[in-house]
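All of the numbers you see were taken from the coordinates with simple rules; none came from a lab. A quick note: this is a predicted structure, and the numbers were derived from the prediction, not measured. Cβ atoms are built from the backbone, for glycine too; each structure is taken alone.
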Structure 1
Amino acid sequence: MRKKLSAAIVGLGIAGASVLATGSASSHGYSDAPPSRQVLCQQGVVKNCGSIQWEPQSVEGPKGFPAAGPADGKICSAGNAGFAQLDDPRGGNWPATNLRAGQGYTFSWRITARHATTDFKYYITKDSYDPSKPLTRADLELEPFMTVPMSGRQPASTVQHQGTVPTQKKGHHIILGVWNIADTANAFYACSDVNLS
């Protein structure tokens with residue numbers, strides 16, 4: 001009886017460790033410059049956001065964008081049905097940060113739980129983008145305008161990336177930030193609305 005009980009305890013310990021090892025990333029974070037949709041919800045600038053207002057750091061979905069990752073129309077929520085309000089274009093009326101095309105800019109993230117990181121990538125919409133419709137891959141320039149490699153290092157709690165706002169752009173655009181985690185199958189997504197002059 002004692003051997004069976006010991007074997008059961010060891011088996012439960014191994015199973016528990018396996019569940020922990022394959023669970024969701026312990027990392028969380030969001031883009032706050034330019035302010036992402038989840039930050040605007042958290043700050044109460046945008047109302048009727050659902051649960052994202054309490055957890056802007058949790059917009060996590062499959063990595064591998066643009067070849068994989070969240071489905072078209074669900075990119076801003078990372079495919080998470082609980083955060084579908086982030087995919088709602090709200091008639092093209094998400095508050096947008098005013099930037100100049102070609103200007104230097106400090107893109108930043110708040111990391112609430114650090115994790116080994118492959119890289120951060122930044123994408124921008126094409127000039128044909130219609131802000132009154134949910135974001136799709138066809139709306140985006142699929143080559144990131146900035147990639148910041150991390151080689152598996154953990155980011156600090158505040159991450160800043162010096163970059164340049166893409167030139168030859170005007171009007172309402174989305175900058176999509178993707179934080180790729182090194183040792184899980186997931187990434188964190190953040191859509192920031194901007195007005196480019």
Structure 2
Amino acid sequence: MTKPKLPESRKSVSDFLRERLGGANSVHAYYDADESHVVAVVDADGTPHATLQTCVTASLHAYPNELEGEDIRVELLMVGKSGNPEIAEIVATSAFFVIKDRWLAAPGVVFRGMVLEHVPTTTTPNLMWQEPFDFDNVASLEIGGVDPVVHLLQGVPLSDSEASYLREFGFDALTTLLEEKKVDHFDLFRASVV
């Protein structure tokens with residue numbers, strides 16, 4: 001079987017992200033288990049802080065992401081502690097669920113067990129998507145051939161009880177609580193705030 005190819009547009013997305021994220025960055029291709037799908041991931045070390053790294057997909061925009069009948073193209077971003085290869089693996093696996101299983105990626109949506117799949121000892125096994133908050137200049141981008149705009153979503157690891165709180169009280173209530181408690185969203189072993 002021939003390995004799948006990345007879309008041509010991933011180069012302009014990668015260049016945009018590498019410039020905006022800064023840090024020591026590189027781009028790698030990640031394949032699913034049977035190598036039938038591939039996604040590009042930008043890995044930027046030392047950003048948004050010297051002790052952190054940011055990983056973001058750069059080719060997911062080539063696939064549909066349907067929200068209430070509207071196709072909203074996205075790329076997925078996550079921040080973690082520097083030197084943690086699981087961060088890139090988590091965003092790549094999340095992208096494969098969007099590509100292959102048509103999971104919706106949108107603010108307030110939780111990918112249950114996504115962190116746990118790569119970090120079995122985590123206290124925050126789930127991943128909630130929201131608009132990027134660690135970077136002011138990466139919320140969206142326009143690229144040729146994609147109509148009209150690609151939106152970026154940042155993954156925030158959640159405990160099971162935080163995910164339950166989200167279901168009960170809603171996205172705004174949970175994000176307010178996380179902000180009030182000054183949660184280290186990059187810490188996969190933090191204490192739950194609920």
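In this comparison of 1, 2, the computed figure 17 for relative contact order in percent (Cα under 8 Å, 6 or more apart) is attributed to 2.
One of 1, 2 was used to compute distance in nm of label points 7 Å out along Cα→Cβ at positions 87 and 103, and the result was 1.9. Which label is that?
Here the read-out was taken from 2.
One of 1, 2 was used to compute FRET efficiency 1/(1 + (r/R0)^6) of positions 71 and 159 (r between Cβ atoms, R0 = 30 Å, to 0.05), and the answer was 0.40. Which one was it? Of the structures listed, the value fits 2. Quick one: FRET efficiency 1/(1 + (r/R0)^6) of positions 39 and 143 (r between Cβ atoms, R0 = 30 Å, to 0.05) came out at 1.00 when computed from one of 1, 2, so which one is it? The read-out comes from structure 2. Looking at structures 1, 2, which one was Rg and Dmax of the Cα atoms in Å calculated from, given that it came out as 15.8, 51? Structure of origin is 2. Of structures 1, 2, which gives 18.5 when mean count of other Cβ atoms within 10 Å over residues 47-54 is computed from the coordinates? Value 18.5 for mean count of other Cβ atoms within 10 Å over residues 47-54 corresponds to 2 out of 1, 2. One of 1, 2 was used to compute distance in nm of label points 7 Å out along Cα→Cβ at positions 63 and 183, and the answer was 2.6. Which one was it? Working through the options, I get structure 2.
Could you tell me which structure in 1, 2 was used to calculate helix-only ellipticity at 222 nm (-39500 (n - 2.57) for each DSSP H run of 4 or more, over all residues; to 500) as -7500?
Numbers: 1: -4500; 2: -7500.
Source structure: 2.
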